[in-house]
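The following blocks contain the structures, represented as structure tokens.
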Structure P
Amino acid sequence: MESTTIEVRELSKTYGATVAVDGLSFTVRPGQVTGFVGPNGAGKSTTMRVILGLDAPDDGDALVGGRRYRDLASPLREVGALLDAAAIHPGRKARDHLLWMAQYNGLPARRVDEVLEQVGLTQAARRRAGGFSLGMRQRLGIAGALLGDPPVLLFDEPVNGLDPEGIVWIRGLLRSLAAEGRAVLVSSHLMGELEDSADHLIVIGRGRLIADTTVAELVSAASADRVVLRTSHRTQAMTVLATAGATVAATDHDRVTVTGLTSEHVIQLLNQHGLTFTEVAAHRASLEEAYMDLTRDVVEFAAHGRPREA
């Protein structure tokens, strides 16, 4: 077992009558960013807390390099984590907060200044955390995760509160950490961010594994047999294509998404019926579309229909 691997084996955890995690298994491998996604209440936070030894599982194991967190000789040097950016004493200065962490874990003070520079907080090092914006607290939390230069990193919603420049920065940071051979697990609700930074996805719902796949494979599967059609004869085209067995959805006044027919077949049918068009192209689903299709049946709280007028 490599020291840079997270392995979750048949993990289960309940809180009273609530099943948070139910027989969950997956592996986070070194050298890639693994996105950890699922609807609210899916069990992501519970799983991360068990990996970090903050909660005890009812059954199964969560291992880092083949060992439970509590058995790690020097946890901060082996696992870095950001779960809650607000978990910093507001009266403590940023550098003092990191210095306390370094001293407690036997790390040199110079490491504090290195990570402050890495996350862009050098100029704010002597400011109190209580005066930080959410984005600055996120950066300070990330600095704490990086402090021990660990081979394994876990981040829960790391872009929360970051401005556009900060979001671009975190994308680059995540990819650079993985490129160094680290295992990077990132929980996020922002599929667009994971599409730009993650290599692999673990998708869970109601505590169970739904998918363990690469981002490219998931997007490709969601894109299969879907065609985008643009035509001024939208209604007639939808009728013709539906009659041929396609699933057809209008997405704009002149744009239609067709599922179940190839581009060539769509073009053939339109020509047969004398319907002109300006575009017929294979549809490439976004990661968000793919995710929504995958998790539609496991969303705990979903809105249906139109909201009422105020």
Structure Q
Amino acid sequence: MSLHPLTRRLMAPDITAMKRVKPIIALTSYHAHTAAIADKYCDFLLVGDSLGMVMHGFETTVPVTLDMMIVHGRAVVRGAKRALVAIDMPFGSYEESPSVAFRNASRVMKETDCGAVKLEGGRRMAETTRYLVERGIPVMGHIGLTPQSINVIGGFKSQGRTRDEWAAIEDDALALADAGAFAVVLEAMSAPLASRITDAIPIPTIGIGASSNCDGQILVMEDMLGLSPRVPKFVKKFGAVATAIEDAIRSYAEEVGERRFPAAEHTYAMKEEAKRTPPGFPQGLAPVTKKPKKLST
């Protein structure tokens, strides 16, 4: 008899079913500790290739490798117990052909135990999306600003701000929905277009800089915590973690410099000394006792 977990992790169909039912809440996560915290509040966690910029100091997401995504993905899956974990396929790991995409995506699924992968691109990724879904890999789409393409786009530029751009982006969303994607991220997109796409497709839209009209929202965790030095216009800082970290490090440096840390309560006494130290004496210091002299007879 097999034993089933007491709490079932959310799966791709659960996220799809939330459309028009409740706002979908999501954040990026790159390690177990933050995943465990966010898991209490989020419907899904995205191990985004933004980790290249946030965790590794790259200027773009392009240098991120498949191995990097797998290492961070494993950590997030271990930290989260309820939320669906989706992992970005990094640049160069899926564009060549559907079969190459399947080979790499299946490796990600097997080695991390995640619940889905995310691909950037609309119509050009529809065939690959269908190929993966038909072979058991849930796919989240990503259209609008696609950071892996910034060398072609010419930078991190918002999309759909003129009406002549709308038709192509709408076609991207419809193509992904028709190919079997369970949700689609809309990034840095004009609010009217995001609303129009949300109404037009049967799968949830997850906004990041695309207004509250979307079915859900996601932000890079370090951005919204106030840890990233520079953030896009669409980010609201919900915390001041960078300030808290600096304050803690400053206090630590001061106490070490003044030899106030570590204090007695942070150190260990010798076991032999600790055993013979009576109450009332400092830990590790035993009273000096003299042996009684023998009486002469």
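The numbers here are math on the coordinates, done by the rules we state, and not lab data. Just so you know, these numbers come straight off a predicted model, no measurement behind them. Cβ atoms are built from the backbone, for glycine too; each structure is taken alone.
The table that follows gives values for the structure above.
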{"item": "Top of P, Q by distance in nm of label points 7 Å out along Cα→Cβ at positions 98 and 266, largest first", "result": "Q"}
{"item": "Among P, Q, structure where mean count of other Cβ atoms within 10 Å over residues 146-153 as derived comes to 15.6", "result": "Q"}
{"item": "Structure from which 1.2 was derived, distance in nm of label points 7 Å out along Cα→Cβ at positions 42 and 202, options P, Q", "result": "P"}
{"item": "Of the structures P, Q, the one that 21 was derived from, the read-out being relative contact order in percent (Cα under 8 Å, 6 or more apart)", "result": "P"}
{"item": "For 77, 46, 45 (Cα extents along the principal axes in Å, calculated) the corresponding structure among P, Q", "result": "P"}
{"item": "Among P, Q, which structure scores highest (criterion: FRET efficiency 1/(1 + (r/R0)^6) of positions 26 and 234 (r between Cβ atoms, R0 = 25 Å, to 0.05))", "result": "Q"}
